[in-house]
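Listed below are the structures to be examined.
Each value in this text was obtained by applying a stated rule to the coordinates, not by laboratory testing. Owing to the predicted nature of the structure, the values given are computational and were not obtained by experimental measurement. Cβ atoms are built from the backbone, for glycine too; each structure is taken alone.
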Structure I
Amino acid sequence: MKIIKREKLSPSFFAYQENPDEKMVKKILSDIKNEGEQAVLRYTEKFDRVKLSGIKVSPGKIAKAREKVSPLFLQSCKKAIENIRIFASQQLAQVSDFELEVSPGVLVGQRVIPIPRVGVYVPGGSFPLVSSLLMGAVPAIVAGVEKVIICSPPTFNGEIHPAILTAATLLEIQEVYQIGGVQAIGAMAYGTETLPAVDKIVGPGNKLVTQAKKHVYGRVGIDLLAGPTEVMIIADDSGDPEFIAADLLAQAEHDPEAITVLVTDSLTLGRKVKREIQNQLDQLSTARIARESLEKNGLIILVKNLKEAVEIANKKAPEHLELQVEKPETISGALKNFGSLFIGHMTCEVLGDYTSGLNHTLPTNTTARYSGGLNVLDFVKLPTTLKVSEEGFQEIGPAAATLAEMEGLAGHKNAVLRRR
């Protein structure tokens, strides 16, 4: 990791990074839209090197997956599900149906209605990302989504990893499809002979999956367009170099494009963290990926004080933001742009990935400036209602006619005047 002073930061460090459009993505989606499952099977064979006779996983195979995982995994998965469910339930409690009289005889209302059918994309390339399944499926279930389906690539001995199938059984999800990549997004968006189209697609993926989600948005809803994962740690001289190095490496091992940043007012701490990273790298099975990420995107930024650190964080809007400072309460209130905030030396970001109950599907690439992470409200819609009596019409009708006339919409004005 490079150590640089704040004033040496390039403007590109804070900029939204555009991804070039992939013509291949459009071609795959077009083929799936026109050919259905035949195209899905063809692209699965091409990209995943697996020749499938069908894309749906049988209930029997899903049920048998539990035999291939450890009791400790089952226990840990259940703990994560419990906490995610508790947090999502509290989020859902913040909205409700209501009806309100805004003027005499004018009743406006809101209804909370679950989205009927949601597809959760679960990456399974380098690692079986069970946690991504939990983060997508549990809030949907809490929200009352009628049908939750799973798509994950058959990259574990030609099948979906048993840990993913086991998590599906714990959530009582029976509709699981062994397809990944762009072809999975296309199948969920357009539907196939076997897989009925969904109403919304959630879940992270590589840049091609992200572009596919961008292309099908409108036909279906999506959660967000995720880029490479990010962590920023703000630390003063109270920070533990061992903890900080471990947390930076935890993000770096995801992807060679992962962004790992330490912002500190202590040069001594920065140097210790840099040495500690080298010590810990040798112990990681994922060292090759982590090392490439750190060499490419790893930074230790020196600031004069923590106020400067806050300014950098708010401008960068990182996906994950850790505060490893002596008195986090002195700066936490000034932090406005982040996906999730992790406060205190013991609060490693990894806990947010798995078992704390927070959702780890978060905005990246500066988009935390205007959005938060995936949450239970992403799985409901809030349509509105209006009921107007004759008295209420006299309250709001004339003003509506005036506004319609100002906009030059004669039909709008007429619809009001016909009722006077």
Structure II
Amino acid sequence: MTLARAIVRLLSTTIPDSVGLRIELEDGTTGVAVMGDRPKATLRINGPDALGRIIWPPTPDSIAEAFLRGDVEVEGDVLAAVASAQALDLRRLGPGGARQLVRWAWELRLMTPSAPRLARVARLRGPRHSRARDMAAVRFHYDVGEDFFRLWLDGRLTYSCAYFERPDNPAADLDGAQEAKLDLICRKLQLQPGQRLLDIGSGWGSLINFAAERYGVHAVGVTLSERQADEANRRARQSGLAHLVRAEVRDYRDLADLGVFDAVASVGMFEHVGRANLAAYFGAAYRAVRPGGRFLNHGIAQARRSAKFGSNLWPGGSRFGGRYVFPDGELVPVEVASLIARDQAGFELLDVQLLRPHYALTLAAWVSRLEANWDAAVAAAGAEVARTWRLYMAAARLGFETGELEVAQLLLARPATDGPASHPLRAWW
């Protein structure tokens, strides 16, 4: 315990005072507060063994994995704790302090039992972004149980960026903001009663059910998760929309026998496609929509740095996103996606809308709701899953707030048979 206290005190000097973090080392009775009088968050390390596993060997994901195991607890603002982990800079120790830290860390690690293995780690096989591997990746993330997601998503189970009118109370405004987003998509697609809509990556069916209910369209959704398709169809039956709505398990590369649609949407799905497959993805959407019809692609994009989804959590080679959250997820800049859609698939680009502040608010609402229902979330999915989502959503929020992540809606159109697609003089949405 004496050695662990000394290490924590040394580590505390590597975090800027402006971060507002208190580090405590739990000794069974009281914590040892080493910095901060009025912290935004408290990082509680559960004893010397926990510290030994965190600090040696040092990796970009050590603290995150310790949190998933329960070696570390975060009290207060988890966003502040994530920001602190990113701000930790061992260069502030100087050469003497760094050598001392390494020596103490090695001594402590020799006394420390090995960490228990995490139960939920993505171990995918087969060629990257093959049909089978994509299905395994999607189910790894989404098939943790609808009871878990219901605790913190909106009533429609919309698992993508909402569209807020004001920033003051996102947790309370989430349901209305998600409906506003769904309505925005329908208006951009100019949906009319009796038309056919395809949703690629339809999740639990929020868009297809909303579009059928409010706009009277015949909507088909495709997802790689059987649980999501079953839930979407259950909701359609419950709402009396089964004659208009159908969800099924289908890969985006296998759309041909569904016929041609008046409009196509894809919301929060193309992050799973992979950069190398984006031409095939946009090509599949192009073939699915009639000449003159529209395609709306809504997804997270690379802004300044992160090339792979989740790597913004901690810089310097983090694998947290790929191992525990979104295996095989990849991001591209908005301009790259739009160029592929136009130059390789043949779409016209009608409009680009960036929604980055809205996703930060969405994630703030999700974390707040998850924390408010914490015991029920642990009961529904287990502590490891609940901790994973709490941490990843806070880190993603930080990515949007700092500009490392972007989210965009690309409104595209397939040219008409006799010329370009029609385009309004004003963007009525």
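Where does the value 1.7 come from, among I, II, when distance in nm of label points 7 Å out along Cα→Cβ at positions 286 and 358 is the thing being computed? Present the calculation step by step, with values, prior to reporting the outcome.
Numbers: I: 1.7; II: 2.7.
The structure behind it is I.
Using the calculated result 3.4 for distance in nm of label points 7 Å out along Cα→Cβ at positions 174 and 382, pick out the matching structure from I, II. Write out the running numbers ahead of the final one.
On the way: I: 3.4; II: 2.3.
Value 3.4 for distance in nm of label points 7 Å out along Cα→Cβ at positions 174 and 382 corresponds to I out of I, II.
Just checking, which of I, II has the largest value of mean count of other Cβ atoms within 10 Å over residues 278-285?
II
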Quiz item: Computing distance in nm of label points 7 Å out along Cα→Cβ at positions 166 and 182 gives 2.4 for which of I, II?
Solution: II
Exercise. Could you figure out which one of I, II the value 3.3 for distance in nm of label points 7 Å out along Cα→Cβ at positions 262 and 406 was computed from?
Key: II
Practice problem: Consider the structures I, II: one of them gives 21 for relative contact order in percent (Cα under 8 Å, 6 or more apart) as calculated from the coordinates. Say which. | Solution: I
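Thinking only about mean count of other Cβ atoms within 10 Å over residues 6-13, which of I, II has the largest value? Don't skip to the answer; put the middle values down first.
Numbers: I: 10.8; II: 17.4.
Largest value of mean count of other Cβ atoms within 10 Å over residues 6-13: II.
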Practice problem: Taking 3.4 as the value of distance in nm of label points 7 Å out along Cα→Cβ at positions 334 and 390 derived from one of the structures shown (I, II), identify that structure. | Solution: II
Quiz item: Of structures I, II, which gives 148 when volume of the Cα convex hull per residue in Å³ is computed from the coordinates?
Solution: II
Self-check item: At a computed 14.9 (mean count of other Cβ atoms within 10 Å over residues 54-61), which of I, II
Solution: I
